[in-house]
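Every number in this text was worked out from the coordinates using simple rules, so none of it is lab data. All of these numbers come straight from a predicted model, not from anything done at the bench. Cβ atoms are built from the backbone, for glycine too; each structure is taken alone.
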Structure I
Amino acid sequence: MRLNNQSRRKFEELLIIKAFKDSSFRTALIENPKIAIAQHFGTQLPTEIEIRVLQETDKVLYVVLPHT
């Protein structure tokens, strides 16, 4: 599964909005992203895709550099 930058950003945006509105989804997404995505969206991600979910705090800011 390869997503172009626009599709990837839309997917990330969808996950962030869902996690913001649904605390149980947010917890599940942090604990096991692939299972959370499969259960809530009915989408199985390929095994070669790895997802890491980090939650910022008021003292920690994450900067994610896009794949080149």
Structure II
Amino acid sequence: VLSRVDAGQEQLGRRIHYSQNDLVEYSPVTEKHLTDGMTVRELCSAAITMSDNTAANLLLTTIGGPK
């Protein structure tokens, strides 16, 4: 993700919206932000500090990773 930011292909402040259908087991941060979505920065933080699985999945989708 940060490599894409450095290359100008992504912005940490870009807001990503998602739905209830995107939530997977153990998503303590993302489940609280269904209505407003989260920024790439916030998703990175949630994935790293809280092991939020939905945040990790959304970031993988953002960088074109496995689905």
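Quick one: helix-only ellipticity at 222 nm (-39500 (n - 2.57) for each DSSP H run of 4 or more, over all residues; to 500) came out at -10000 when computed from one of I, II, so which one is it?
Traced to structure II.
The value 102 for volume of the Cα convex hull per residue in Å³ was derived from one model only; which of I, II is it?
The value was obtained from structure I.
Could you tell me which structure in I, II was used to calculate distance in nm of label points 7 Å out along Cα→Cβ at positions 9 and 25 as 3.2? Don't skip to the end; give the middle numbers.
Working: I: 2.1; II: 3.2.
So the calculation was done on II.
Ranked by relative contact order in percent (Cα under 8 Å, 6 or more apart), which of I, II sits at the highest value?
Values: I: 22; II: 30.
The structure with the largest value is II.
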